[in-house]
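I've put the structures underneath this note.
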Structure P
Amino acid sequence: MNRMVKPGTAAIAAIVLLAQPVIASSAAAGPVESLLSVNKRTTTSTVENESFSGALAVDGDSTTRWASLEGDPQWIAVDLGGPADISRIKVFWESAHAKDYQVQASDDGQNWRDVKTVVGSDGGLDEFTDLNTSARHVRIFGTARATVYGYSLWELEVYGVRTGDGDIQPPSVPSGLRQASSTTESITLGWNPASDNVGVVEYEILRNGNVIGRSATTSYTDTSLASGFDFQYAVRARDAAGNLSGSTAAVKASTRPTPSDGIVIALAGDIAKPELPSEHSRTAELVAKIEPRYVLTVGDNQYVDGTIEEFRSYYDKTWGKFKKITKPTPGNHEWNNELAGYKQYFGKIATPKGKPYYSFDVGAFHFVALDSDPVYNGGGAEQVAWLRKDLAKTKKSCIAGYWHHPRFNSGNSGDAKSVAPLWNELARAKADVVFAGHDHHYERTKPLDVDGHVDEANGVRSVIAGIGGDSLYLDYKAREGVEKILGKHGVMKLVLKGKTYSWEIIGTNGELLDKAGPYRCR
């Protein structure tokens with residue numbers, strides 16, 4: 001999201017006041033409450049990027065913040081450095097706040113108990129008093145976001161009184177972190193052990209700043225990674241008391257590239273949303289790493305209305321670098337502008353024969369790129385007639401179609417019977433696969449007939465790839481024939497090899513989210 005919404009002057013003043021220790025009114029009032037969390041070690045579920053680390057939520061600076069990736073749940077935890085009686089906690093949310101969350105406490109940073117449960121927060125400053133709980137670790141555990149973004153905190157402040165020493169000495173930082181080996185989908189790391197006054201019980205492994213696993217030994221294998229990608233790893237040690245060492249310096253490690261003599265194509269839809277610039281920037285970075293011969297888009301390239309101003313301000317700055325090799329299709333958001341911005345931006349790339357639908361050949365494959373919006377809304381007879389003639393003329397062994405509105409869909413839009421004329425023509429021509437977007441998730445099915453039932457012999461595979469950058473839709477329920485469904489941003493790496501095709505779905509963190517095929521054309 002890469003945006004900075006600073007709190008107002010009154011809010012900044014409030015945080016400055018919060019950072020001051022509370023002075024007991026008299027000696028008889030007992031121990032002095034103090035701010036325990038400032039500049040203490042944090043751990044997080046995820047970070048949006050290195051500019052929004054967890055440490056920025058406990059630095060006493062009201063203009064810096066922690067920000068997570070999208071998705072639920074997400075969390076941030078702070079190690080107070082030793083056991084304490086906690087009296088109150090203050091949470092100052094950025095505009096991307098939690099709607100529902102728990103305030104949790106732990107003695108060891110592993111086993112958590114709920115202290116407070118919040119439902120329906122309106123953001124801003126949440127204060128919890130009279131807690132009367134003892135713990136060393138405090139965690140804010142978000143379960144439902146109030147916005148489409150991740151979670152973001154300006155400051156997390158924990159107040160209380162220290163209660164004895166215990167084991168407060170952290171382990172030493174592990175040394176010698178290295179890549180021991182790799183495959184096309186995994187990386188194995190090794191390192192030298194850390195030392196501790198009592199004993200190290202485990203190591204936490206971080207990839208690109210996020211904890212992705214734990215190991216009781218000095219090695220770890222990270223799996224389900226995209227081939228030919230680079231990653232940054234670090235390791236830190238934890239002892240039985242929950243003390244956490246500092247992290248090692250980041251080390252680059254790489255998966256092996258997949259040998260391929262096939263034709264590589266990148267594909268996604270629902271891409272450039274002005275409010276989420278970081279997401280389509282990340283998916284564009286994936287396209288660059290994939291190094292495709294072509295880029296196919298399945299509609300809604302640019303939100304909100306697909307004007308030329310929006311295209312130039314957003315899409316062009318990320319996916320625009322692939323414009324010359326892009327073969328796009330429009331979506332309903334481009335139709336908000338009657339395709340004016342879409343046609344002006346892409347030019348003849350989008351209308352090679354004067355229409356927003358066209359076909360082309362790649363190797364043994366015949367692709368049809370269609371404009372589904374008119375058909376979806378009950379029109380498009382001219383396009384359907386063109387499609388029928390186009391498919392009748394092709395001599396290619398393999399046929400693939402792509403457009404915006406999916407005929408069959410597990411998402412909240414459901415099956416779109418109105419686009420059946422497009423699907424039925426592809427089925428009649430014995431097409432192999434149809435790619436679509438519109439719903440913001442990924443799913444693939446077994447071959448389906450014209451009624452959406454599984455037909456392994458004569459059906460067409462259906463794929464939805466609306467994961468190019470807009471807010472994800474997670475309220476899906478797998479329909480008949482679904483083999484894989486998920487809600488994460490990413491890009492399809494489609495590989496055509498002779499009369500076969502296969503693909504990988506690569507997430508923005510470089511993870512391999514799905515792998516399909518190879519399938520032989522009918």
Structure Q
Amino acid sequence: MNAIERAKRLLCGRATFALVNGKRERVYYESGIQPLLNLSDKDRELLKGAAVADKIVGKAAACLMAAGGAAEVYAGVMSRGAMKVFDKCGIKYTFDTETEIISDRTGTGACPMEQTVRYIDDPAKAEEAIRRTQHILKLRAQGGKEMKKLGFGMMRLPLKSGDQKDVDLEQVKKMVDEFLARGFEYFDTAWMYHEHTSELVARECLVKRYPREVFRLATKLPAFSLNSAEEMQSTFDRQCEKCGVDYFDYYLIHNINEDNYINKVQKFDAFGFVKKLKEQGKIRHYGFSFHDTADVLDRVLSDHPDAEFVQLQINYLDWDSERVQSGKCWEVARRHGKPIIIMEPVKGGTLANVPPQAEALFKAKEPGMSVPSWAIRFAAGLDGVFMVLSGMSTEAQLEDNTSFMSDFKPLDEGELETVKKVASIIKGTGAIACTACRYCTENCPMDIAIPDYFAAYNGDILDGGKNAAKHRAEYEAFAEGHGTASACVRCGACEEHCPQHLHIRDLLEKVAAKFE
């Protein structure tokens with residue numbers, strides 16, 4: 001009797017996996033791909049050149065067998081994906097039943113491990129991906145169903161150049177891996193982010209690399225930019241295609257303010273549209289992101305009590321602002337009983353780079369905590385907040401954010417007093433309250449790099465002019481490929497799209513006076 005027949009003979013009763021390699025025989029009783037993972041960890045050499053019999057072999061199991069060097073495989077049920085792996089690697093195989101894909105335990109979708117390797121052809125890379133997914137699934141099982149409060153905002157992704165579309169995909173993949181490995185799961189993208197490429201990045205770096213149940217994905221309906229009700233469906237369909245998903249966990253009507261609420265959202269019945277999407281199972285939850293006064297928010301929530309949540313710009317600098325009204329909007333959302341997602345907790349990086357005297361206050365209170373951590377903890381500690389988004393651009397930012405949000409502790413009374421003092425210091429500097437959302441740049445006829453110029457201006461202001469040459473060089477570098485601040489023709493297109501309601505035309509004059 002040859003090796004594969006011996007392995008098949010061993011695969012009886014409760015046995016799920018059997019292996020024969022020369023005179024050595026092994027029988028395993030664990031489910032799924034666990035026997036293969038155990039072999040790879042404890043006795044990898046035993047798999048090399050072995051004959052293997054398994055009750056069910058999908059692409060994930062096939063990749064592990066190929067990575068371990070199995071010589072021949074038998075399966076009661078084998079997927080076509082597994083066959084392709086074996087054909088490519090020159091591994092002999094036989095089976096009783098052929099199937100398109102291995103289903104999950106509910107029978108409603110693909111097995112998580114099959115989802116993990118569906119776009120991977122290299123067995124070694126597949127094994128790495130499988131182990132990442134296994135680790136994440138274990139974390140989910142240990143941590144229960146409650147999400148951690150930090151969300152990965154895909155609005156300020158790392159770039160390879162100054163082009164917003166030139167996202168560094170390899171770095172984003174590393175950041176996604178680390179974010180999930182640390183037990184976090186919420187990802188937020190949108191139609192317009194990174195000049196309409198952020199949703200594609202989500203597909204490449206997240207959706208194509210992990211099973212659907214290990215992450216929650218949010219995107220947004222750009223109602224403010226649509227010209228007809230019919231465009232809502234075509235836009236949603238395109239978003240599903242761009243992200244590579246059949247449904248979204250959270251779907252928001254994007255950037256509601258008084259003007260587009262009347263002229264777009266209500267006119268096209270955007271709330272009715274998203275409600276139908278939920279009824280059809282294409283979204284799990286719907287709400288909206290908001291940029292206007294508390295009175296307008298109260299009207300929207302009164303008109304649409306069915307909205308399940310609201311996304312607000314809240315940070316300690318804008319808490320008492322009459323322009324942004326963070327505190328007042330929070331109060332309205334709580335009065336309506338709506339769960340809150342917070343955006344811009346660090347105000348586009350402004351609260352990560354505070355004046356030296358403000359940083360000294362933070363360090364005196366908590367020497368080991370980073371400056372941005374104060375802003376995120378302030379936001380996450382507010383009543384009714386279930387998610388705080390952070391637009392992370394580097395692995396260092398991600399590591400810092402996840403370090404203090406893994407076991408989140410809200411600010412105590414003394415720390416809140418420190419935050420108030422820091423806010424007062426920042427307000428006294430005259431820094432521009434820009435969050436670098438870049439909505440202002442899309443329709444600028446002079447192609448002025450408004451957020452980048454404001455960042456250089458703020459950098460010079462916040463460090464007290466100590467690095468003036470550096471910030472001037474930053475301005476000049478951006479100006480090489482864009483219109484200068486003084487090139488503004490005062491058309492006002494930028495101000496129509498600014499969620500912060502900034503007087504951009506006047507502010508550009510200040511920038512020009514400083515750097516030109």
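Bear in mind that the values in this text are calculations on the coordinates, not laboratory data. Being a predicted model, the structure only gives us computed values, none of them experimental. Cβ atoms are built from the backbone, for glycine too; each structure is taken alone.
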Value -12500, calculated as helix-only ellipticity at 222 nm (-39500 (n - 2.57) for each DSSP H run of 4 or more, over all residues; to 500), assigned to which of P, Q:
Q
Value 0.60 of FRET efficiency 1/(1 + (r/R0)^6) of positions 45 and 373 (r between Cβ atoms, R0 = 41 Å, to 0.05) was derived from the coordinates of, among P, Q, structure P
One of P, Q was used to calculate distance in nm of label points 7 Å out along Cα→Cβ at positions 117 and 485, giving 5.6; which?
Q
Out of P, Q, which structure matches 26.8, 89 when Rg and Dmax of the Cα atoms in Å is calculated?
Q
For mean count of other Cβ atoms within 10 Å over residues 133-140, which of P, Q scores largest?
P
Ranked by distance in nm of label points 7 Å out along Cα→Cβ at positions 421 and 501, which of P, Q sits at the highest value?
Q
Identify which of structures P, Q gives the largest calculated value of distance in nm of label points 7 Å out along Cα→Cβ at positions 125 and 405.
P
